[in-house]
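No lab work stands behind these numbers, since they all come straight from the coordinates. The shown structure was predicted, so the numbers you read here are calculated from the model rather than taken from an experiment. Cβ atoms are built from the backbone, for glycine too; each structure is taken alone.
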Structure I
Amino acid sequence: MTWGAYSSYLVFVVLVVLAPGPDTMVTLKNALAGGARGGLLAVCGITMGNLTQGTAVALGLGTLIVHSQPVFTTLRWAGVVYLCYLGVQALRSAWRGDYGTASAAGSRSSGFRRWREGFFSNVTNPKVLALYLSVLPQFLDPVSTGTLDALLLAYTVSVLGGLWLLLLMFFVHRVRTWLRRTRVRRSLDAVTGTALIGFGTALAAES
């Protein structure tokens, strides 16, 4: 692979990474509820999910999953249910508005729970798999490129995506004083919850 081709790929990946999606909302949800630690663990889970899907595509397993209708359908509906579940959690927090008690409970929440929310929200999202399958072949020459090139392209998405989410998490941490206001927290939780359910509904509506 030439540096010119990789540079073009980088430009495309940056545009994809900056577009808000379920990963963004899950990071916000956990950063708001669990602070910097909660946000960091969620980002680590999302990045691991991204690496898992990217590796599957680079090694040829992604094509098998997509072409196996029962497996792909199961994955899609698992993603729908999980995104909606996370969205309902955020909406419940917005409805209750009891952030004093919630903050104490959030500080005691298992770190694995934060990581798990990030990992499963990503790994059960077949749109990530479909993105890899549709984009990577455009930048790979079957004659001159191999598995290592495919892994490089896949891991580039994971790394840049993780870095962007880390920046988002640190921004949330920097403005945490403002975000502690009950009205602001309720509004953000309502927006985040609605967006997550919206992403889940859009995923369910796809044929």
Structure II
Amino acid sequence: MDDHDTRNKVEEPFSEYGNYTYADYLTWRIDEMVELIRGKVFRQAAAPGVIHQRVAGNVFVELSNHLRGKKCEVFIAPFDVRLTLKSKRNEDIDTVVQPDICVICDARKIDEAGCLGAPDLVVEVLSPGNNKKELQHKYEVYEESGVKEYWVIHPNECTLLVYTLINGRYDASKIFTHGDMVSSKAVEGFVLNLEELFSDCL
């Protein structure tokens, strides 16, 4: 970003009661991480804890190793994912999220700003204070925008739940935990060993 762009940024321009688009989001200059879900601003409650970072980092490494040399690409937050239902114009996009991890297999969706469209796989690692956002708000926008697979990891409880998109609706798996091997339907051949993933769980 050049100096001209920086001068044009606006300090704290939004309200929790406002309704915004990606075009508005691009004008904000703030230090904290925020997400836009159906036009509403959601602030990151606090910096992720150590367990969250370990788990997210381990999943990212496993996916990165698996995808080396393949067409799919994995990204870790902060990374903007713009979810579209109608137009791809900035003024019409009202949902911009930063999943902990996402895998994108269609290179046409990737640009300098992040991802435009639904990733194939999204992984969210829960932190205290963000459970409702992940389990309700993000679930709904991931489902309606066509994210093929949505993994929700609860690091403190050492569990993983997989939502698979079937005929436009999410179907929930059983709750996976220590000793389970979890296979992805969206990322061919990827299997996650939860015994290793949750080795640092309290």
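Highest-scoring entry among I, II, by distance in nm of label points 7 Å out along Cα→Cβ at positions 24 and 40, is I. Between structures I, II, the greatest calculated value of Cα Rg over 2.2 N^0.38 Å, for residues 136-191 alone is seen in I. So helix-only ellipticity at 222 nm (-39500 (n - 2.57) for each DSSP H run of 4 or more, over all residues; to 500), computed for just one structure, reads -29000; which one of I, II is that? Answer by label: I. Match the computed value 8, 35, 36, 17, 4, 0 of P(r) over Cα pairs in 10 Å bins from 0, in percent to one of the structures I, II, and report its label. Answer for the origin of the read-out: II. Assuming 4.3 is distance in nm of label points 7 Å out along Cα→Cβ at positions 64 and 96 as calculated from a single structure, say which of I, II it is. Traced to structure I.
Each of I, II could give semi-axes √(5λ) of the Cα gyration tensor in Å, for residues 56-119 alone, but the derived value 34, 15, 6 comes from I. Given that distance in nm of label points 7 Å out along Cα→Cβ at positions 48 and 128, derived from a single structure, equals 1.2, which label among I, II identifies that structure? The read-out was computed on structure I. With distance in nm of label points 7 Å out along Cα→Cβ at positions 160 and 176 coming out at 3.0, pick the structure among I, II it was computed from. It was calculated from structure I.
Upon calculation of distance in nm of label points 7 Å out along Cα→Cβ at positions 32 and 88 from the atomic coordinates, which of the structures I, II produces 3.3? Only structure II yields this read-out. Taking relative contact order in percent (Cα under 8 Å, 6 or more apart) as the criterion, the largest value within structures I, II is that of I.
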